[in-house]
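Quick heads-up: structures coming right below.
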Structure I
Amino acid sequence: MTFRELLKEHWGFDSFRGIQEEIIESIAQGKDTLGLMPTGGGKSICFQVPTLAMDGLNIVVTPLISLMKDQVSRLRMNGIKAEAVYSGMMRDDISRAYDNCIYGNYKFLYISPERLGSELFRQKLAHIPRICMITVDEAHCVSQWGYDFRPSYLRIVEVRHLIPYHVPVLALTATATPKVVDDIQDKLEFKEHNVFSMSFERKNLAYIVRQTVDKTAETLSILQKMPQGSAIVYTRSRRLTSELAKYLIANGITADNYHAGLTDAEKDLRHINWSKGRNRVMVATNAFGMGIDKADVRLVIHYNVPDSIESYFQEAGRAGRDGEKSYAVLLYNRLDDSILRRRVNETYPDPEYIRQTYEDVCHFLQVGTGEGCGRTFDFSLEKFCKYFRHFANTANSALRLLNNAGYIDYAEDNDFKSRVHIILHKEELYLLNSREKQIDTLIHALLRNYTGLFADFEYIDENYLSHLTGLDVETVYRVLKDLNQRRIIDYIPRRNTPTVMFRIGRVDKEEIGLPPYVYEDRKADFARRIEEMIHYASEDNQCRSKMLLAYFGEPKAEECGGCDVCIRKKKMPKQEQLKMQMSQKIDGVLADGEWHTMADLWAISGNEEDIRAAVKWMIAEEEVVVKSNKIKKK
């Protein structure tokens with residue numbers, strides 16, 4: 001079948017979008033390929049279609065457990081064999097998944113990057129009959145200069161060395177600067193550089209920065225003025241997600257909150273209620289968003305300013321995926337500048353603090369000197385911080401840096417699957433005559449599809465049971481909880497449990513070393529990203545879209561006409577517009593931060609009066625300083 005025929009048969013589309021077909025043709029020719037596609041650009045099509053046309057298994061590396069589960073579920077419902085392996089799974093389940101890929105003619109193995117270094121994976125990899133390609137999702141994570149660098153991604157190259165040389169790699173990302181684009185290809189050892197990119201421009205999405213002292217009242221005001229469509233409000237605080245959701249509800253707006261501290265059952269139910277429109281607004285931390293496939297999000301509000309342009313662009317891009325007019329609003333005031341700059345030291349605390357955190361973790365887990373290598377421990381950050389009097393954010397950052405330096409594996413998001421054990425004897429269960437059809441339907445599905453439920457706990461998948469029974473996932477949860485309360489079954493919902501695994505035996509804290517690529521270089525790069533974000537939020541003379549596109553390597557983009565800056569310009573008197581346009585050109589000359597003579601500015605325009613007026617305006621706005629007939633950016 002042709003690529004288009006596969007697309008039509010399995011996904012129902014008549015044609016590809018954007019650069020999808022170019023990427024597919026490239027990977028089908030055996031070329032290492034990097035695809036740069038904005039959020040909602042259809043990345044999964046780029047690796048799923050060619051895999052079905054090729055002979056063999058596609059190893060898909062992704063850090064997003066919820067996303068891999070969702071894609072595996074969709075592929076299976078489409079009759080396509082797929083497996084997933086990620087942190088938190090039991091060894092027997094992992095072995096079964098690998099064996100399916102070896103013996104079962106499976107097409108996709110989704111795997112988290114942390115699993116690539118395991119001995120079991122390496123053993124099983126050698127027995128997979130044929131691998132047709134490796135897909136690297138969120139490929140910016142492989143780059144030291146990416147905003148979300150993950151050392152575990154460097155193991156992908158090790159995997160390349162264990163399989164035939166001709167097997168191509170497809171790397172995909174929605175956020176990469178030109179520097180990161182080159183680094184991704186080098187780190188993944190592309191045979192030759194080969195990049196396909198879409199413009200990051202979103203013509204239907206208006207970027208707005210709203211300066212306000214009272215962000216809570218401003219959030220409510222914006223939502224009331226835009227009553228149509230779904231919305232996401234991003235905050236940095238779990239506590240604030242709850243408080244803000246309650247405030248919105250009290251003012252007549254249906255809302256819920258979402259953060260990493262919720263149980264998986266709670267997350268799923270809240271996501272479902274929002275997806276189905278039962279709640280208009282989701283107030284969430286950045287734990288909410290990856291894999292969102294909701295087209296009618298009309299509004300994304302950032303209550304707090306993110307750490308980087310990349311994070312902001314990706315989260316804002318969840319609005320307007322259906323192509324309709326939508327808005328991304330960033331709430332900002334000057335206090336945010338100092339808050340943002342404090343994050344540099346919170347995220348990269350003093351090296352001595354990091355060493356002390358390592359020592360405290362060893363005491364907390366009762367690991368002696370030289371001991372612990374290869375051992376994994378459940379780890380409660382809350383209890384640890386309370387016992388040793390650490391601030392949670394700073395301690396969490398120290399643990400991540402110890403992870404990146406190779407001393408521990410710190411997994412914050414282990415996913416332990418739901419479990420069910422039938423308490424009643426078989427005879428008692430069969431005599432049970434429920435008046436609720438839903439209960440009978442679910443019990444029959446459990447008995448038909450899971451063995452050993454009477455003897456012990458068995459792992460189940462609520463989404464799979466939903467598919468089997470025709471009940472929605474919310475109803476499956478409700479019925480299972482009801483059966484648990486009636487002591488017919490024991491039901492343990494999915495849970496996330498952080499873990500710490502010691503890669504090497506415990507060392508003295510004085511021996512802890514932090515290489516530049518883990519600490520100094522990354523800290524400097526993080527500080528640079530913070531300043532870029534502050535510049536974006538505080539700048540009020542340049543088109544928002546144009547600033548974002550320039551950051552991602554599109555310096556010649558046109559003004560969008562729809563952001564707050566462009567709208568304000570349209571309302572300005574013509575003379576004021578000319579001043580602003582001239583000031584932007586002057587900005588270009590002064591961008592190097594050096595002193596320039598006024599003569600350097602005359603080359604911009606033959607009209608000295610326009611330049612003088614613009615300079616006066618910039619002095620009044622405290623954007624430049626003039627001294628001894630020389631001018632410099634302030």
Structure II
Amino acid sequence: MKIGVCYYPEHWPESRWVADAQHMKNLGISMVRIGEFAWSKLEPEPGNYQFDWLERAIDTLHKAGHEVILGTPTATPPAWLIRNNPDMLAMDEHGQVRDFGSRRHYCFSSASYRIECERIVTALAKRFGAHAGISAWQTDNEYGCHSTSISYSPMALQAFQQWCSNQYNGVEALNMAWGNVFWSMEYTSFEEIGLPVGTVTESNPAHRLAFWRFSTEQIKTFNKLQVDILREHSPGRDIVHNFMGNFVEFDHFDVADNLDVASWDNYPLGFLTRDGTDAVDQKNYFRTGHPDSSSFHHDLYRACGKGRMWLMEQQPGPVNWAPYNPAPVPGMVRLWGWEAFAHGAEVVSYFRYRQAPFAQEQMHAGLCLPDGREDDAAVEVKILAEEIHQLSHIDNTMQQASVAIVFDYVGDQAARIQQPDGQNYDPLVFTQRVYSALRQLGVAVDFVNTAANLDNYKLIVLANCTVSNITLCNKLETTKAQVVMFPRTGSKTAECSIPEQLAPGAYQRLLNLKVTRVETLPPMIQMTTENKAAIVDWRERIEADYAAQDAFEDGWGFHYRQGQYHYINACPQQPTLLKLFTERLQEAGIAHIDLGRGLRIAQRGQLTMAFNYGPDITELSDEVLAHFGFNPNQGFLLGQKTLHVSDIGAWSGT
């Protein structure tokens with residue numbers, strides 16, 4: 001694994017570049033991302049390319065021994081470009097133009113902006129595509145950040161109408177698919193179709209899901225435009241994009257499909273309030289991040305990248321954008337780096353090298369202070385780099401896990417679009433809860449999409465597969481794995497309607513049951529079954545010709561099973577999830593052990609790594625060590641049996 005950093009040479013005097021590059025090298029850094037926000041310096045006026053300073057920066061970094069990741073600057077179009085192309089700006093749901101003055105101020109559907117992007121990316125690729133210092137390219141920056149996945153601009157409207165015309169064989173077919181006979185919403189032409197915003201009450205859920213799919217396609221084609229240019233003029237270099245955490249506003253599998261690597265930006269403390277954690281977890285982990293937040297995204301983006309994952313931005317200290325921004329406990333920056341390695345990261349890059357003394361992110365920590373002196377994280381990054389190098393001789397090939405979670409971005413969106421007054425159920429948060437239970441039981445987890453090969457998995461989990469999918473059903477029908485489906489599985493068609501045969505739609509071939517009623521529960525309500533299973537948020541009444549495994553006091557059943565297939569018709573709380581998965585892992589023949597809330601263990605090749613998120617000191621028991629192949633005669637490669645908060649331990653299985 002290589003250590004990287006995000007650097008902005010345009011922010012600092014050129015006289016500092018050589019010293020900065022050497023200092024990065026001294027810290028063990030070997031990859032540097034630059035350029036992704038520099039359009040106004042690269043082209044201060046139309047057609048006036050000023051690339052010489054960038055070439056000097058790349059030369060400086062390359063001479064110091066760094067590989068350069070060059071970002072395309074399309075996330076920050078300059079003022080003159082807006083002035084010449086005012087129609088390229090996005091609009092929010094209220095019709096307000098999302099104007100110049102920060103970043104991501106463009107609409108993916110703007111044809112004029114795509115022309116400008118094609119021009120600047122082509123110019124950069126021709127100038128630097130063969131430069132020996134360039135090892136990778138990053139397209140744009142954080143697609144969708146600041147709620148920019150969707151635009152309600154006139155360009156988006158026109159493009160959406162054309163998209164609908166391409167998708168449906170005539171407007172009558174669209175009317176039928178969307179159920180537009182309801183409330184007289186039928187159209188007589190595609191030109192009548194508006195955007196699903198500004199309606200008196202809820203807009204048609206089929207319309208909303210179609211617009212979400214359209215918006216994903218706009219991002220995908222925008223990204224592909226850049227990828228195609230970079231492949232032509234800079235062959236042999238990896239092309240990446242940096243996705244975000246806790247973000248499902250478009251289908252990342254689709255957008256990442258033509259990338260070489262899926263990278264993402266990890267801010268564990270900033271994410272804590274977005275992870276669906278309760279007050280207890282937020283108190284316990286406010287300086288460490290949730291034990292399963294980072295690894296959840298590592299595993300998900302490794303799947304999006306078809307096995308390849310980088311961290312393009314890793315938190316080094318307090319951030320500037322969360323409701324509160326604590327400093328990480330000492331040792332945490334090192335731990336986050338090792339955990340990324342354990343889950344398959346090829347690169348961990350820190351944001352940023354030096355804290356900015358100006359503009360919007362001046363309160364965001366870096367490896368160095370604004371005056372250039374090292375901040376706390378620099379010391380930990382140097383230690384991490386040295387340790388990674390020391391263990392580089394040990395096989396660290398990633399292996400397929402025995403457990404797979406099928407992650408469906410479309411299903412997540414379908415669940416969000418229409419919830420019967422249920423604000424507590426969040427499909428992403430619930431999927432994270434499912435993942436967390438499995439990780440607490442000490443098992444590795446792969447994420448897969450709905451089209452993936454499911455061979456060799458022993459336990460397959462559907463946590464957010466709301467849309468009925470016949471292709472996935474066919475694969476599940478032939479598997480020998482234990483299959484667990486959670487509520488809402490197969491409850492919608494591809495057009496966001498209730499399946500004709502009721503939920504779980506196509507999956508009734510696996511389990512002969514029907515969902516006949518659903519209810520959402522307020523946050524103060526917890527329901528308990530006869531066998532003490534505790535559920536919250538969402539519950540379904542099932543019609544089946546066989547008995548449930550458990551039941552509620554009012555007679556509704558809980559947990560329906562036919563052979564290897566399980567339908568869990570409510571959202572279990574964590575103790576119930578742990579019990580349910582313990583039983584399934586036993587039946588699947590998968591070794592497991594309960595690690596408790598703060599300890600996590602991951603294996604990569606011959607290396608096993610233990611991470612203590614706290615809040616208590618953890619003693620690695622002989623049972624845990626034996627379970628993960630610890631050989632007392634060889635001892636620990638890093639750490640020891642006693643792990644304080646933010647400590648790690650590592651040993652080899654050879």
Structure III
Amino acid sequence: MDIQYVKGVGPQRAKRLRKLNIHTVEDLLYYVPRDYEDRSQFKTISQCIEGEKVGLRVNVCGYPERRKARKNLSILRVQVKDASGYAYLVWFNQDYMINKLSLNDEIVVYGKVNIFNNQIQIMNPTIEKGDEEKVGRIIPIYALTNRLTNNEMIRIMTNAIRDYSSNLKERLPEYMIKDLNLMPIQEAIKNIHFPKSRSHYVKARKRLAFEELLILQLGLFLIKSRQEAINKGIQFPPVKEVYSFIEDLPFKLTKAQMKVFREVEKDMESHVQMNRLIQGDVGSGKTIMAVLAMFKAWKAGYQSVMMAPTEILAQQHFNSISKYFEDYDIRCELLVGSFTNKKKEAILKDLKEGKIHVLIGTHAVIQDKVEFKNLGLAITDEQHRFGVRQRAILSQKGESPDILVMTATPIPRTLALILYGDLDISIIDELPPGRKEIETYAVGFNLIDRVHNFVKKQLLEGRQAYIVCPLIEESESLDLESAEELYNTLKEEVYKDFKLGLLHGRMKQEEKDAVMERFANKELDLLVSTTVIEVGINVPNANIMVIYNAERFGLAQLHQLRGRVGRGEYQSYCILINGSNSKIARERMRILQSSSDGFYISEKDLELRGPGEFFGTRQHGLPDLKIANLFTDMEILKLAQKKAKEIIERDAYLLEDCHYYLRESIIDIFKDRIKDIIFN
């Protein structure tokens with residue numbers, strides 16, 4: 001039913017609600033509060049503490065006093081009392097409150113405590129007359145839009161729950177509700193909006209989050225199984241020579257690398273299109289997996305393409321991958337946006353004619369003009385930098401080419417099943433032997449001189465260093481040194497006897513490449529940079545990473561930056577300069593000092609920072625979640641995945657009557673991705 005017909009809504013409020021993506025009664029009932037105020041607990045006036053929000057039961061013992069503080073500000077005060085003492089209720093620009101109060105009224109008030117001239121004041125309180133049952137409750141706080149108040153929202157929601165919650169369909173099968181001791185849907189909806197107690201809220205939220213994650217996971221399982229059924233991929237023949245290629249490598253593959261390669265090899269030799277994600281920590285050796293897959297594709301007469309998020313990383317991949325293929329008749333080319341049109345056209349011509357076997361590039365490789373003669377393998381590196389759509393465009397450059405996705409941003413496997421629900425997952429969970437642990441230290445700005453002296457000592461011994469800071473240029477809103485300002489200070493005052501370079505995202509690509517080339521060729525001793533160096537840059541002689549204002553970065557990002565050193569034979573160091581005294585900042589620094597395990601660090605990152613700064617689910621092509629949080633509801637997510645597998649094993653296409661509403665919900669949420677594919 002349309003939202004405007006709910007009591008208290010009407011056409012005008014319906015317009016405002018639609019801005020919140022509330023179009024139907026069901027949308028409204030599932031529009032959960034963003035927060036709650038617990039007004040169920042009462043204090044006495046003598047127990048009031050400044051800054052706290054409190055509920056009080058008081059009597060009005062004075063007449064309202066109104067005074068004009070200035071032209072646009074009026075202040076209304078009224079004295080109240082209880083058995084423990086006196087207080088004042090204070091409102092700003094709310095003169096209408098005079099008419100709501102009379103001497104000796106018994107009222108309940110809720111507001112923030114302020115102490116002024118030794119008087120207890122309750123600022124801009126909400127007041128109600130009546131008994132405790134009416135006012136002593138947990139109040140929902142909703143995300144709102146212009147000209148829609150929280151009180152209006154509460155009234156509308158109260159009416160909707162009273163008149164329509166009985167119409168809600170129970171999506172979960174009865175056997176599951178019973179087995180897991182879950183709240184029925186109607187009770188859950190009532191308690192997510194107006195919980196009787198904290199325990200009622202916890203049970204209601206668990207029930208609704210579980211339902212949402214179960215439907216999401218079932219949908220992804222069904223899409224994946226359907227893809228496997230209809231995506232007839234290239235069936236690559238077995239290639240014995242790939243093992244000779246492995247034997248000839250200048251290093252020995254780890255057990256984890258061999259395990260992952262065999263998974264890739266099995267996928268490529270299957271008649272089903274490969275869709276595989278390779279997760280591996282910084283330096284775990286993901287690139288060689290791509291090289292082996294490219295070699296296998298070349299032996300079968302197919303072309304390969306690899307897409308990287310930046311020109312620096314694409315160039316680096318090109319340099320390293322080309323070397324592996326020097327002794328073979330494999331032509332490898334680079335394609336990036338900064339190339340001249342003439343150079344691009346020559347590459348595109350040879351690519352279309354099949355003269356290029358491996359193409360490495362940035363987004364330039366998915367432009368319309370890029371055509372392959374016989375694309376068999378499409379690889380994306382640092383997948384989190386690309387959306388589902390870009391990956392899809394890349395795969396459409398061939399006839400169902402095998403898809404390989406690589407990321408050095410480790411995320412917990414449970415979460416990967418959701419974020420990359422259409423992919424099989426391989427994990428390289430072992431670093432190559434001989435890599436020295438990077439010594440990590442966290443210090444305050446009071447030790448900055450000692451840090452610079454230590455860096456100078458290393459530079460004099462022939463090493464190189466990175467200094468990273470969070471901003472490109474001066475910012476009025478954040479008191480942080482920018483890269484340009486820091487570069488100038490260090491060059492002119494601290495490192496006068498050394499050669500410095502500057503790198504940031506706003507530089508032209510040719511400038512970036514020139515600076516990086518000079519650093520890689522040891523023409524520069526120290527590189528001052530923003531996080532543009534976070535991904536992929538490999539300079540074995542650089543053994544020091546200094547990060548200014550480390551508290552401004554996420555743990556996973558700091559771990560990525562740290563991974564830029566420790567790539568050569570020298571002992572490497574990462575020095576985190578923490579500009580914050582907060583407890584959470586100290587805890588984050590402690591985690592980095594105590595661990596080099598990217599998976600552990602990313603889990604801690606999720607715990608400490610929450611989802612907003614870690615991954616946007618939208619770029620992964622996932623439906624928006626209204627209740628569940630992929631990052632904080634990890635235990636509920638694990639349970640939902642377990643139950644989703646049990647359902648699929650029992651009823652592969654949800655055809656049983658007890659799964660009817662689950663099936664309808666999946667079709668509604670995933671729409672075109674599932675409709676007409678799975679349930680025909």
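Computed from the coordinates by the stated procedures, all read-outs in this text should not be read as laboratory data. In this text, all values refer to a predicted model and were calculated from it rather than measured experimentally. Cβ atoms are built from the backbone, for glycine too; each structure is taken alone.
One of I, II, III was used to compute helix-only ellipticity at 222 nm (-39500 (n - 2.57) for each DSSP H run of 4 or more, over all residues; to 500), and the answer was -13500. Which one was it? It was calculated from structure I. If distance in nm of label points 7 Å out along Cα→Cβ at positions 26 and 394 is calculated from each of I, II, III, which structure is the one that comes out at 4.5? The structure behind it is I.
Can you tell which of I, II, III yields 157 when volume of the Cα convex hull per residue in Å³ is derived from it?
It was calculated from structure II.
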